[in-house]
Structure formats: structure tokens, C-alpha cells
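Rule-based calculations on the coordinates, nothing more; no lab input. All values derive from a computational prediction rather than experimental measurement. Cβ atoms are built from the backbone, for glycine too; each structure is taken alone.
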Structure I
Amino acid sequence: MKFELIIDSRCSIAETPIWDDRIGKWYWTDLFTGDVHRFDPASGSDELFPTGGIIGSAIPCEALDRILVNIDTGAYLMDLESGRMTLVADPENGNPENRYNDSRCDAKGRLFMSSVAKSYGTDSYTPDQTGAFYMVDTDRSVHLITDGIQQYNCMVWNADNTKLIVADTYHEKLLEYDYDIERGPVSGPKEVIDFSGRQGMPDGVSIDRDGNLYICHWSGVISVWDREYRLLKELKFPVPQVACGGFGGKDMKDFMVASAAYEYTAEDHAQNPGAGGLFIAENDVPGCPEHFCRW
């Protein structure tokens with residue numbers, strides 16, 4: 001794939017490009033400003049929806065006038081016209097030490113969200129500062145899946161919804177949960193890929209219609225694995241910190257990838273043009289669309 005810079009946003013960490021085929025636009029987020037963006041590739045316009053918090057993700061809802069945003073204080077429904085936000089879930093009940101990170105919805109509309117220590121990524125972080133991984137069911141009841149985690153990122157499901165796949169960023173692993181679409185995770189997690197000593201720290205995970213996984217690494221590569229977790233290829237990315245990808249476009253072959261410029265100096269930016277922006281390439285296999293929120 002040949003990646004081209006499409007949004008030169010220079011974010012510290014740009015994240016979670018999600019395609020909404022109903023309106024032909026991409027949602028993406030700026031982690032530290034808390035802003036949600038809605039980008040129209042046809043016109044080049046980029047609308048802005050501030051959340052006022054540190055944001056982990058923004059997921060379109062079945063209702064076109066709202067989105068679900070996962071920020072440091074919980075998961076909220078945001079009214080896109082008024083900007084009003086209504087709390088859906090705060091599994092850690094205002095824990096001041098943690099913030100909420102990545103989230104996705106499954107095919108039934110359940111929300112999966114992780115928490116991480118606010119100090120994560122700083123010199124003051126120690127591994128005993130842990131978060132957790134939660135499922136918020138369709139009735140908004142909260143269920144703890146895995147406790148004592150350092151950082152989980154990006155959740156995807158296989159085609160028949162029998163596997164939930166998560167990136168364990170801190171330990172440089174890919175994890176798999178056995179999954180029941182009527183109940184959620186039924187066992188796991190188990191390690192299926194160890195990236196340490198190879199591609200390094202994983203962040204975003206995307207899946208195509210053949211079941212291949214596209215793993216974004218903060219080492220300047222995207223590794224591609226088949227459904228049996230065998231390495232197919234490594235894609236060289238234009239900048240080092242590769243954050244998260246998503247498939248979209250009319251035929252679902254556009255692969256949009258958000259990047260980071262975390263703690264970059266002016267010299268770093270000069271050496272890595274486009275860092276902190278979003279890039280796009282055409283894939284030969286269509287991707288799987290994201291599941292939308294049903295609340």
C-alpha cells in the first residue's frame with residue numbers, strides 16, 4: 001500500500017478513524033484536546049466537535065444526530081447539533097487516578113471500554129498503576145472483563161463473532177477472548193502474538209473481510225497477519241508513531257491511518273513530515289465496517 005497524507009493535523013496523538021457509510025464521512029479524534037473530527041473526503045471539510053476531556057474514541061450511533069464518545073470521565077452520548085453530552089457509563093465511579101481509553105461496540109451494540117492510569121506514558125508511571133477492561137451491556141449494566149491491566153487498545157471481532165481480539169500495548173501482545181454473541185466474552189484472554197523483539201508496541205487493530213489483521217505499531221510499521229495469526233507482511237509507514245487504522249470508502253478498500261507526534265520537537269516534525277496527521281491508502285481486500293452504537 002502507498003500511504004498519502006490526507007489530513008496534516010499535527011496532533012500529539014490522532015486516533016480512531018471510523019467510517020460512516022451513511023454520510024460518506026470519517027470520524028477521528030485528537031486524544032489530548034478531546035476533539036472529535038468529522039472529515040468529508042469529497043469536499044475536504046473537517047468539522048469539529050469538542051468534548052472537553054481527553055478522548056479515547058468516538059463511535060457513530062444508529063441515530064445520525066449523535067455519537068458515543070469515550071473520554072476521561074466516562075462514556076457519553078453527544079448530541080452533534082447542541083454539543084450536549086449525556087453520561088452512559090462510568091465503570092470506575094470517578095476514579096481520579098485513571099482515565100478511559102479505547103472503546104468499540106460489538107454486533108449486538110454492547111460497548112467495550114478500557115481504562116488506563118493517567119500517568120501512563122510519563123516518567124512517573126509504574127506498572128502497579130493499573131486499569132481494567134469492561135463490557136457495558138445493551139441495558140447499560142457494567143461487567144468487569146479483565147482487571148489489573150496496564151493498557152488495552154482497539155477491539156475487533158472476527159466474522160462469525162466467536163473471537164474478540166485486543167491489543168495489549170504495554171506488554172506488546174495481541175490477545176484473544178473466546179466470544180459468544182449472545183453473552184459476550186466466555187473465556188480468555190490468551191496470548192496469540194508476541195510483538196516484542198520484532199515489530200514492538202501495538203496500538204490500533206483493523207480487520208478485513210478475509211479475516212486478516214492490520215496492527216499499527218509505534219515502530220513505523222503496520223504488520224498484517226492472517227486469521228491463524230501467521231505474519232503475511234509488514235507495511236512501511238511514512239512516519240514512526242502509527243496509532244490506529246480503519247477501513248472505509250465506497251468499496252471499503254480505503255485504509256485510513258491516524259499517526260502521532262508524541263513529545264515531538266520542531267526538529268522531529270521537520271524530519272517526519274505529516275506526523276500527527278492522517279494518511280490513506282488503497283487496500284486490495286475490503287475491510288470490515290465498524291459496529292455502531294445503538295443507544
Structure II
Amino acid sequence: MIERRRLLAATALASLVPPGTALAQSELSALERVRKRGILVVAVYEDHPPFHVAGKGIDAEIAAALAEGLGVKLSLLAMRADEKLDDDLRHAVWKGHFLGWGPADVMLHVPVDAPLIEKTPQVSIFGPYYRERVALAWDRNRGPVPESMLALKGQPIAVPGQSLAGWLMIGAEGGALRETLTTRYADGTEAAAALKAGDVAAAAGLASELESSLVGQTRYAVMPLPMPRAPRDGWAVGMAVKRGSTDLAEALQRRVNELSAGPVMRDIFQRHGVAWRPQ
């Protein structure tokens with residue numbers, strides 16, 4: 001009954017819209033719609049430290065800077081990660097969720113990855129603003145910094161099991177580290193907390209997670225994961241808009257260029273304890 005009343009109300013409201021208004025709105029470009037609305041809707045992952053937690057974080061600050069550059073207000077659309085990135089892009093960028101939220105004007109923290117770009121023609125992926133990588137944090141009080149995965153054998157290590165770091169660690173050196181791995185952690189920040197508590201000798205996760213958790217603590221060394229299979233150069237993360245939103249993408253790219261050319265982007269990352277790794 002409630003849904004029926006909502007449908008009737010929506011129909012009544014639609015009847016009050018002057019003829020041609022909807023057509024005129026559809027004829028606006030993506031950037032024109034944002035400026036006419038006066039709001040940039042930016043999709044960000046929720047519970048994603050240090051990039052976004054409860055409206056704060058690196059991506060939240062970048063989103064605010066993007067909206068400011070367009071001369072509009074910001075509206076954050078916090079979303080939970082689905083099983084596949086394709087689903088996230090469908091919900092947040094080009095179609096919207098079946099529960100009624102989305103799509104946003106732009107989504108942040110999207111891998112700028114050629115295979116992903118090829119398999120999702122409904123979106124445009126662009127504007128890399130950070131290079132993420134898998135990393136290892138080591139407690140220097142336990143001894144010299146390990147230079148290989150075999151040097152970690154027998155050492156207790158915390159790692160989020162359902163992550164790239166977890167998969168790499170579980171399979172490292174033919175499984176030689178499995179007996180001393182603890183994989184119950186949700187992300188690298190939880191693994192870093194176990195390291196600070198003295199429960200383990202090392203923690204693995206994303207560099208941003210470990211750096212933000214251990215900032216200013218020289219006792220811990222944060223380094224690329226010392227194994228050949230790990231992508232040492234990491235991967236770029238950027239933005240995505242719906243395919244055809246060319247003018248909006250161009251405006252956002254210009255803004256990212258401005259933020260990166262000056263101190264703003266570096267300062268945003270440093271405020272959250274993360275070393276900014278640009279393209």
C-alpha cells in the first residue's frame with residue numbers, strides 16, 4: 001500500500017511539470033545538468049579507510065575539491081562494494097541500484113585498468129590521481145627488515161584474507177608462510193592494529209592502509225611486498241562517469257590536473273598519513 005501511495009504521488013507530481021521540461025532537461029549535457037542542479041553527486045566506497053569513513057577521508061576531500069572546481073555543492077553517495085567491480089560501476093555510474101539509489105555523476109577510486117575499460121563500455125574511466133600498491137609493514141624490534149618472503153618464514157603475520165595481499169601471502173613460496181598467517185582481518189588497517197598491539201611481527205595490506213595506520217611511528221617499516229608476483233609499481237585509481245558525459249569528464253580531468261600541479265593533492269594525502277604516489 002505504501003509503495004502504491006508513493007507511485008500515485010510521483011504520478012501526480014509529474015503531471016505538474018510544464019510540457020517540454022523533461023525534454024529540455026534531457027537535452028542538457030552532463031556538465032550542464034550538474035551546474036543547473038548546483039550539486040555534484042560523487043560515489044565513494046563506505047568503510048574504506050583512509051579514503052572514506054563516515055563522510056571523511058581522502059576521497060571525501062578530493063570530491064569536495066572537484067565540486068568546488070565546478071562551482072557547485074557536493075553530495076556524497078556512500079556505497080558498499082559489491083562482489084564485482086562491474087556491479088559497482090553499474091549501480092554507481094551508468095544505471096543505478098534496483099533499490100533506488102544512484103547513479104552518481106562520478107565515482108571515485110576506480111582502477112584505471114585497460115581490461116576493465118574494455119569490458120565496461122557503458123562508462124568512461126579516466127583521471128588517475130593515485131597509485132596504490134600491496135605493501136608489508138615490519139616491526140623493526142623483531143630484527144632486520146626482511147628482503148625476501150622466505151625471510152618471513154616462521155614469523156607471525158597479519159593479513160586480510162579476502163584481499164590481493166591475502167591471496168599473495170597465502171600462495172607465497174609455495175605456501176611456506178601459511179602456518180603463521182592470521183587472515184581474519186577485514187582490511188590492512190585491522191592488520192596494522194594487530195602489528196601495533198605486538199600480536200604479530202608483520203602486517204600485509206594496501207600501502208595506503210598501512211601508512212595511514214602507522215604514520216609517524218618509526219618503529220615500523222612499510223615497504224612493497226618483497227615477492228616477484230606482487231605488482232611493485234601498483235595500479236592507478238581514478239574516476240568513472242557514464243559514457244557520453246564527455247564535457248563533465250573533461251572538466252573533472254582539468255580539476256584533477258590543477259590539484260596535482262599544486263600542493264593540494266599531496267596535502268590531502270599527507271593529512272591522512274599517506275604518501276601521495278601520482279602518475
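When distance in nm of label points 7 Å out along Cα→Cβ at positions 120 and 152 is computed for each of I, II, which one produces 1.1? The read-out comes from structure I. Work out which structure the value 2.8 belongs to, where distance in nm of label points 7 Å out along Cα→Cβ at positions 48 and 184 was derived from one of I, II. Structure of origin is II.
Of structures I, II, the largest value of distance in nm of label points 7 Å out along Cα→Cβ at positions 160 and 176 belongs to II.
Could you figure out which one of I, II the value 63 for volume of the Cα convex hull per residue in Å³, for residues 200-247 alone was computed from? Computing volume of the Cα convex hull per residue in Å³, for residues 200-247 alone on every structure in I, II gives 63 only for I. To test your reading of the models, identify which of I, II gives 19 for relative contact order in percent (Cα under 8 Å, 6 or more apart) when calculated. Derived from I, not from the others.
One of I, II was used to compute log10 I(q)/I(0) by the Debye sum over Cα atoms at q = 0.13, 0.21, 0.24, 0.25 Å⁻¹, for residues 144-215 alone, and the answer was -0.31, -0.83, -1.08, -1.16. Which one was it? Only one of I, II returns -0.31, -0.83, -1.08, -1.16 for log10 I(q)/I(0) by the Debye sum over Cα atoms at q = 0.13, 0.21, 0.24, 0.25 Å⁻¹, for residues 144-215 alone, namely II.
Taking FRET efficiency 1/(1 + (r/R0)^6) of positions 88 and 240 (r between Cβ atoms, R0 = 41 Å, to 0.05) as the criterion, the top structure among I, II is II, with the largest value. From I, II, which structure was semi-axes √(5λ) of the Cα gyration tensor in Å = 41, 20, 16 calculated on? This figure was derived from II.
With helix-only ellipticity at 222 nm (-39500 (n - 2.57) for each DSSP H run of 4 or more, over all residues; to 500) coming out at -10500, pick the structure among I, II it was computed from.
II
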